[in-house]
Structure formats: C-alpha cells, structure tokens
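Q: Read through the structures below before going on.
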Structure 1
C-alpha cells in the first residue's frame, strides 16, 4: 500500500465543464469562473491568470513595482514570492517566522517597518502557511500606519476564513490564489488575483493582456499598446475544470478537517512528534504540518520506504544559493526558520483520502517513531 502526498480531485461536473469547452459551447468559462469566484470569496473583483505565480507577478505590476523598490516577505515562503520581486530588479526583504504557525512574525515585521520608513518600501507579501492566517486586524493596521500595501499569498488558503470572512475579502489590497498549489500539483494550472480596489484591478486587467486597448466600435483586430504588459490569461479548459473545484471546495475542506481531527487524536501522544497547534478554530489544515524532534530527514525517508510520502513547506529562502549569495545571508540570520526547517514535515491530507489511508499513515508514523531513541 502507498499513500501519496497529494492526489488531484476530479468530479463529474469537472468532466462536464471540460466537455462543454471541447464541444464548442458558447460559454466564456473564464468569465464564469471569475464571477463564481467573486461570489464564493465575497470580494468585489477577480481576475483569472494562467498560474498562481502569474497572479503574484501581475500583482507586482499592478502596484507599479520598480527597480530598487522593496517588498517585505516571510523567509518561509515558496521561491516564487521573492522571484516575482527580483524580476523587477526590486529587493525582497526577509523576516523571520512565528515558531508555531510558521507565518511571518508580526512583531519582527513591525520592528522592521518602524526602523525602515522609506518611499521605496512598497508592500508586504504575507503567505498563509497551511491556510492559517496571521492576525490580519493587526497587519492591516500596521499597513495604514506605515503606508505599505498588503498582498496576501493565499496559495494554501482557498476557502479559509478569518473571523468568519473568507481570505480574499478581509481587507488586503491584493490577494493571490493558486489552483495548483505548491507540492500539490493538479491536472490544471491557474491562479486568481482578487482585490476590492477598482484602480488596482483595472490596471491588472490592462497589463494582463499585453496592455492592449481596443475600441469596441472599431474592427476587432485594431488595437493600441499603452504600457508594458504580458500574457497572463487562463485557458478555457483550465477555467472549466477549476469552476467545478470552487463548487466542491467547502465539502473538500470539511473532509480535510475530519482527517486533521483523526491525526490530532491519534498522534497527540506519539513520541518525537508534535502536532500542529492552531491559533484559532478556523484552521483549514490545507497542510497538516508536524514537528519531528530529531532527524526529520531520516524519519521522512523511513516513511517513504513504508509507503507514506510527505512534503516540506518550505526550505527557508536564505538557504537558497541565489539569495544567500546575492544578499550575503548567513544560516543563523533567521533562527526560528532555521529550527523549524530542521523539524517540520507535512503529512498527506486531501479530501479523497479514505479512513483506511489515514489509519495507514498513522500506523506508519507510530512504527517509525517507535524506532527512535
């Protein structure tokens, strides 16, 4: 028996939507997805993109990021976060993390903003690890005080809530979603840029299609180019498939939380394993991250031999050669991220897991743990 780290979810409706596209049905699946997403999230505007990274890159364009500008982010994020910043020859600034939720440490973030007031400091990108949020009320207050934009990386937070509101509608300037989340690859790619700002969304829409403007009354092939954009468009096939995912997301999250409860109850007393401590009862458990008190890599390798695949979220950015060399970063610059990186791993958790799969994972963790001294 083998339990993969992730498995893509499909449905009859997804197949039906895709068939509609292949059959030439006159329905704009991308426009329908954007409308569905606005209704689901509760935001004013949504713009579909080819990938989650495309949404982040387009967010930087929409904020008019320029050479020498600075964007603050967690040192515990996927490489696409600082990557989209560097594409503008702007500078990412890394902040250490909270030891429990693995998100950006707001105390350290506030200290940095207080000590580094500058017009070059444009925004903070906040990654919601496992879909669990930082104190957004405090974050948005800090943004007003220090005059910075807030971009939320919600790659693992589709359907997650903060004080009852879905992420994407809570007050960020821009929120970016990824429908093929990191290490959880799906059969389709797609992202979504969400904002309540008409100015931001208008600029994003313009730049998402080569900054081309057309006169609705002129011939279709007549256009002008008014800025430097790119092609971030989502395909009709991807949109059709993702529309079904959105409809199923709440039920999927409910099942995922049931699995998390099974893990919590079975693993809470297992030696060498520390289960996640949610900061609120709204934790969606998009990832189920445990700590292994010693030899995490060997523990993960033993699980792999036993048929259980695990994931790592993420290698701290200051470990990666490009950022380490360019910014002269030392391993000990971010001690919390360093310690967490040496201990954490994500267990399989997805809606199509059956109880027997969960029990199999639990059994293997217990047996490997029993071999540790």
Structure 2
C-alpha cells in the first residue's frame, strides 16, 4: 500500500526561519513523516533559475526560485507553486489565503485542497486600501476554492461562517512547546535579573499596542525593566519613533533577537509577558508565552481572552494599562497563580502533540480516496 502524500503550500519553506506558519509546517511535516506519510514542502528561493529538489529529515523539498523580493516575490512564488502542483494526486494543505485566487487551478483539476485561513488580514491597520481589498477578495476566494477550511480560533471560525457554511470549517488552534527550564545566565548579557523585568515580543506595529504599553509603563519609575523586542527603525518609521520617544529610562530596546535560547530565557524569567495584539486568531507568540508559564498582561479582546484565559490581566487603553502596571509590577505582587493558570491553559489544549494529532485526523478525513476524484460533497462550496 502506497504512503499517503501531503504537499504543503503557502510558506517560505522548512526548516523554519521566519514565522509561525513555517514553524507549524516544520512540526507537522516531521510528525507526519514519523506516522508514515510522504510529505513535500514548497520552498521559496531568491537564487537560481529553475526548480530543484532536496530532502531534509525525510521531508521532500521543492525549491522554487523567484527573482523578485518582498510581497511581489511571494505572490510570484505562490503562482508558480499553484501551477507546479496542478497535476498532483497528493492532498494539498495551503497555509494562508493571501493568494487564494491562484487555487482555481486546483479547483479545475479536482484536487483536494485544505486551506488554513489564518487571521483576518484585511483588518490590519498596517495595510493600505489596495492591499486590504486584495486580502478581502482572496479571503472570499479561499472560502470558495478550498475543499475544507481550518480556522485557528473560534472567533475566526465564526467570521468565516459568515462567508461559507459552518460545516466546511474545522477549528484547530496553533500549538507550542512546553518550557520547563531556561538558562538564566543568558540574561546577564542584557543586564537583567530573573523576575525583575517584563517583556514584549512582537512586530512593532500600531495594532500590537506598543505605544500604549510603553507609554503606560513609562508614566513613573517602577524599579523594573520593560524589555521590548523587535526591529525598530525610528528614522524611517514614524510609529517606531513615537514608541521610542514615549519610553522612559527603564524601557530597553535590544532589537530583534533570533537566538531561541535567549528569547526562551526572556519569556521564562519575566515577571509578565505583555501581549498587545488587537487583531488575529490564536497568536503563536502568546501560545509560546503560555507554554513557558508566563503571567500574561494582554489587550482585552475576544481573541486574546480565549487563548490566555480568565486568570490573565487585560487592558483596553493606555490609562487602563498603566493602572494594571501600578497593581501588578511592584515586588509585593505575587504572580504565581497567574503563571500556574497559564500553564494549565497550555497543557489542556495547546501542546503541539494535541494540535498535530488533530491535523492528522482532519487530513485523513480529506485524503482523496481515488486519484484526483474527491466526492461530490468534498468539492461542494
């Protein structure tokens, strides 16, 4: 009996070097290979003139070069991938809907394509009108062209259900690693001591509430450090400049840190993990914070509350955030119960083992029973 074959589209490649989807694809691919699947991942390359193949840890990689960089390069890559896999009899898993229009090629060929619809990209403040329109249209296209959809949060599923019937959507959140220890000595290079700092780990964009959190923290001296990770370019970005100008002398900007051990130590030994995201589904960084047992202070919205639970602290604006800092940052506040609650939220539903098993169950359900001939129910919009 031949192996089941999955092809993963929509990411830059494995091993993961970029973001949450790449990490997920790596985890899922390695998991499925161990379960006896054949897994192929399309990888975006900036060099070369023709497509080539390689293997990594039992995963077949198809390298697709694009001459363009940035968003244009990604769009061209997705188009090339959709064209390249148009004749395969493998099950397709597409991560993200940003170029869902291209999958009309798969629809016309009768291929089975499961699409993870990610967040509500067209609501993000950073995009202009043209980009928002593109994402809005592709969200609609993904709902129609995908044989089945995955939502990573109940509210994302509810949103998609306004576009397509509810039973075409399965909710599976993002997963994370359990962290039970970290190297405290790594903090010394940043001049930090365990429990005497809090941390923000995100892209410095308005929708992630950097300005509100930094300004709230900086209202007064707190005998506590706030470590703000991320790539700041104040000379080229007005918002970055505003955040830095609002920061007091207890706020640190060490830049974007890519060393996983250092980032892990910052999470594990922080007094609080600050999460200002206002848009999105199950955010990978928040899941990772729960996995590290972080006490969480987050922006108050339905996305964050479902992930972090009712024992976390929530703010709605800068004054509210400052009030929380006044209550929670002093050494007299014991965050043990908050940390324990984060661990319980993580252990009960967000471990990689749980998430990957749910994905394999779903992929088995949608695996084409015969070559390129899914059932009429599967291809019904």
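Bear in mind that the values in this text are calculations on the coordinates, not laboratory data. The structure presented is a predicted model; accordingly, all values stated were derived computationally and were not measured. Cβ atoms are built from the backbone, for glycine too; each structure is taken alone.
Q: Please state which of the structures 1, 2 yields 1.00 when FRET efficiency 1/(1 + (r/R0)^6) of positions 38 and 166 (r between Cβ atoms, R0 = 30 Å, to 0.05) is computed from it.
A: Structure 1 accounts for this read-out.
Q: A value of 0.00 was computed for FRET efficiency 1/(1 + (r/R0)^6) of positions 78 and 326 (r between Cβ atoms, R0 = 25 Å, to 0.05); which of 1, 2 is the source structure?
A: It was calculated from structure 2.
Q: Looking at structures 1, 2, which one was mean count of other Cβ atoms within 10 Å over residues 54-61 calculated from, given that it came out as 14.1?
A: 2
Q: Ranked on mean count of other Cβ atoms within 10 Å over residues 110-117, which label among 1, 2 comes first with the largest value?
A: Comparing 1, 2, the top value of mean count of other Cβ atoms within 10 Å over residues 110-117 belongs to 2.
Q: From 1, 2, which structure was mean count of other Cβ atoms within 10 Å over residues 254-261 = 11.5 calculated on?
A: That value comes from structure 2.
Q: Comparing mean count of other Cβ atoms within 10 Å over residues 318-325 across 1, 2, which structure shows the greatest value?
A: Max of mean count of other Cβ atoms within 10 Å over residues 318-325: 2.
Q: Assuming 15 is relative contact order in percent (Cα under 8 Å, 6 or more apart) as calculated from a single structure, say which of 1, 2 it is.
A: Structure of origin is 2.
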